[in-house]
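*Asks:* So, here come the structures, one by one.
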Structure I
Amino acid sequence: MPLFAYNITGAPVTLQAGTPVVVLPGCVAPPARGPAYNVTSELRPDPAVDPVNGKAGGVGFGGFTALQAQLTANQIELEWTSDAEYLTTGLVIGGPAPGPHGLTDPLLHTVSGLTSNHALLATSATGFAFGQPQHANLGGVSANQHHNQSHVLSGADHTEAGLTIGNVLVATGATTFGWALVPTPVYSDFTRPAANTVPAGTQIFNTNEGANGGPNWSNGTSWVDALGNLT
């Protein structure tokens, strides 16, 4: 993460800030860059102290602003050779794209005005912004994962229209169902279940009842006709 300074003029240039102040010799072919000078330590911001190397204090906002004036005047160029080591408020320094770094790195990423629980969402092929994820943003989520699998049958999770009073939901096939009147089960004397295996009052249509078939009811013990006679 070194910070390099380059003189892009033919004459020596004294940096307007730094501890100690650095003099960059002129380059041989301006405006090409002259020799690279590592000024990472010299331009460390205030209140950094480096007593080991005999450097105390550091560069403040005014110093970085003065260095920016030298950049604007095309006297020097400054460049971070990798991730920036520290902030240089008032000074815009170029450099290569940052290498791998933490997403929450405060030196490379800043943001304000966020709303809790909002997420960073793609808004186009090249754009993104913070926002609240909507249902359409979710992928790979089935209906049973999206809401409670156990819920009130008569609640808002179920809607229907065009119903007929008295109709019930009945099976219309092995995998289908629909609304219809309660159908009366059809049996014969030989296929009907035992009367004591169904609730008393259960009605069936017996194809062997009379000449053309007729209704039977379970009294809880036996099958009887409309007159109460055993059938």
Structure II
Amino acid sequence: MAESKIIIGYWNIKGRGEILRHLSEFLKIPYENKLYTDPTQWFGKEKPALKSDFPNLPYILDGDQVITETDACAMHLIHKSNRLDLLGSNNDEMVHITQLRGVLTDLQNNLAKVAFNKDGDVAKGIEETCIPKLVLLSKHLGDGEWLIGKISYADFLFVRTLGLLNMNGEWLEKFPNLVSYLERFRDLPAIKTYLASDRNLKVPMMPPSMVNPNFKVL
């Protein structure tokens, strides 16, 4: 019997939902996308009806299970696939990944502030708030393939932000190892197949109407 598909619910953008799609593809978990284009559908109807104490987007429906919040959804996928190595195979790796997640969250939040500042200077904002973090992350990666020496959940978080930065200028040209790193992730067999498939949604990375007109999301 074919494995039933989970449902990934999110807005009609890539956003945080793309992390869960990348993980599902990499872990070979069948899924369907539930995309919300009308805020009233989500806020007025489906959010109040979602059987969760913390209804939010993204969510995962897996049989009778309802999981919300990006990290929790990612943990569910990793545990479902018995790939706990993605969270670290020993205490040192787990602490390392947790440390990286803090740095990557700061980088992601800094970039989001630039994007959602409609009157701001995008290039200046990236230069001042994102590049210092990239300098540290580039140095940390060095000549390695992945952030902790082997692929982990941290890499799935990092590539999303790198992709956005790559769309908004030639920032990564200053960091050849990060260019190679992003290409390496996109060349993973499961990810490469996904990117070339119809499952790769032709939607913006972030909501165009909400971001600075000079910030590219397509």
Structure III
Amino acid sequence: MATNLATVRDRVEALLTDSGNSDWTTAELDQALRLALDELSQVCPARYNYVFDAVDDTYEYDLDSIFTAAALDVAQIEEVTEVWYPYLSTDDTYKLPHPVQWRMVTWMKLLLEPDSLGGDPDGDYDIRIFYNRRQQLDDLDSATATTLNAAEVGCLIMGAAGYAAIAKARYLANRVVTGENAYKALHEWGKSRVAEFKQRAYQLGQYDSAGEDARIGWWSADKWDV
């Protein structure tokens, strides 16, 4: 079964026991999904990489211009996490990890630290950057693919159901047609689901970053040299 907005929304409706949309409209559920997706993306971002040409004797690179020229959406970059240089996908030596020191001097301007390169940048090589971006759910807000894995989808559903329940409870609290206990019970149920969502998201984020902790940093190859 495809993982897209329709299938995930159906699972949220099932958790809320509202498959017929008697209590929650699809618009309300979609807004709850956005809230949960944004929060999930903070701890479990989608991970991407991109390769672009190095320029002779150039240390600063405007990622905004580079991504725009490649028809990529720079607004989806949440954080650059690693940079490799020199890099060549066609060379067995230069497609191996060559992490270098770098920093972002402005929002999207990447600076390669000169001392870590072993020489001036050479246009014969490429630069490979790794970056995080917001997770996507196919068909939600024009997304054309789903970047979530199965565990993250389950977490998203829990969070969306909780946020939808809390929002509805707040609405019902202002209506004279419902009893006090009804909206309080719904609010408490929603809070419990959101708490479970946050805990699951945290655990998924820990699993996701565990592999990074085991990686060799840019400094490790030299730290034991005499």
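Every number in this text was worked out from the coordinates using simple rules, so none of it is lab data. As the structure is a computational prediction, the values presented were derived from the model and not from experiment. Cβ atoms are built from the backbone, for glycine too; each structure is taken alone.
*Asks:* Can you rank I, II, III by distance in nm of label points 7 Å out along Cα→Cβ at positions 139 and 163 and just name the one with the largest value?
*Replies:* I
*Asks:* Continuing with the same structure: Matching task: 27 is the computed value of relative contact order in percent (Cα under 8 Å, 6 or more apart). Pick the structure from I, II, III.
*Replies:* Source structure: III.
*Asks:* Please state which of the structures I, II, III yields 9.3 when distance in nm of label points 7 Å out along Cα→Cβ at positions 35 and 171 is computed from it.
*Replies:* I
*Asks:* Match the computed value 27, 23, 16 of semi-axes √(5λ) of the Cα gyration tensor in Å to one of the structures I, II, III, and report its label.
*Replies:* Source structure for this number: II.
*Asks:* For distance in nm of label points 7 Å out along Cα→Cβ at positions 91 and 123, find whichever of I, II, III sits highest and give me its label.
*Replies:* Evaluating distance in nm of label points 7 Å out along Cα→Cβ at positions 91 and 123 on every structure, the highest lands on II.
*Asks:* Taking distance in nm of label points 7 Å out along Cα→Cβ at positions 11 and 203 for each of I, II, III, which is largest?
*Replies:* I
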